[in-house]
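Undergrad: I've put the structures underneath this note.
Nothing in this text is a laboratory measurement; each read-out follows from the coordinates by a stated rule. Values in this document were obtained by computation on a predicted structure and should not be read as measured data. Cβ atoms are built from the backbone, for glycine too; each structure is taken alone.
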Structure P
Amino acid sequence: MPTLNFEHIDPIKLPLVKRFYKQHYPGTKPKSDELMIGGYTEQGMKAIVRFRQVAKYRLLTGMVVDSRLRGDKIGSQLLSYCQQNVLQDKDYCFAYSHLEGFYQQAAFETIDSSQLPAELLGLFQRYSASGKDLIPMQFIPEIR
């Protein structure tokens, strides 16, 4: 399993982020107003996760791992870093159903869509209506 270093990605690097997504997760559109966290090895960028601000909430969106490294626990390392350094109790994600367990390992709990804040419920309904098999989840911080 490659060891990663993590950093917040400056919006000025958006062209690099867009190129990475185009190579490994086409069809997604990173934006400069999103919080972006990157995972790097000595060979360069290997994973990115983005957080979109929606009112006073954040939506985890668009996690991508270098397609050659999927299955190498890169996503788990990135999510673990975020769990310890980035995620807060007003953070949510809409997980594909086959990734529910993956996000649960990082303290996201499955919730009913009726528990989503109104600002996120509309997005969830729109994404679900487009045929995506999504599960609403909320980050629940561990009490330390």
Structure Q
Amino acid sequence: MEVLENQKEFLDDFIHLNEEWITTYFELEAADHALAENPFKIIEDGGYIFSLASNDRVHGVCSLFYEEDGVFELARMAVSPYSQGKGYGNKLIEAALSKLSEIGAKRVYLVSNTKLKPAIELYKKYGFNTIFEGQHPMYSRANIVMSRNVS
């Protein structure tokens, strides 16, 4: 099992896995539809897309959106329902944090929802702390913002 970075051939899997988890718990929003039209924009704008794959099958994905100098958003993390419970979320976060260290990023944040308890616990495990709770201005499904320093 390998975490691959910015693989164009896995962009459809990236969108599919994200839409699958979102529609399991919430509804797709305008920003989701916009991203589905051009996921490569994440990379074009200075970010990264990670795909955890084996034998050309993608088991999980996540991304880092470039926000501003030294700041990224960890976003769009999803693991296939058939691959959950195997530590793949850990591998994806570790790959993202490793990339952030490699490029000298200062801070990473994420937005989530407190009803996604396993995800929140995973983020806490990797040093993310809550910096805001309440309705997010961009995503109606988000009600928590977490952040951590990279170095």
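Undergrad: Suppose helix-only ellipticity at 222 nm (-39500 (n - 2.57) for each DSSP H run of 4 or more, over all residues; to 500) works out to -10000; of P, Q, which structure was it derived from?
TA: Numbers: P: -8000; Q: -10000.
The value was obtained from structure Q.
Undergrad: Thinking only about distance in nm of label points 7 Å out along Cα→Cβ at positions 71 and 127, which of P, Q has the largest value?
TA: Working: P: 2.6; Q: 1.9.
Top value of distance in nm of label points 7 Å out along Cα→Cβ at positions 71 and 127, among P, Q, belongs to structure P.
Undergrad: Given structures P, Q, which gives the highest value for volume of the Cα convex hull per residue in Å³?
TA: On the way: P: 119; Q: 106.
That would be structure P.
Undergrad: I've got another one for you. For structures P, Q, calculate distance in nm of label points 7 Å out along Cα→Cβ at positions 79 and 119 and state which one comes out highest.
TA: On the way: P: 2.4; Q: 1.3.
Ranking P, Q on distance in nm of label points 7 Å out along Cα→Cβ at positions 79 and 119, first place is P.
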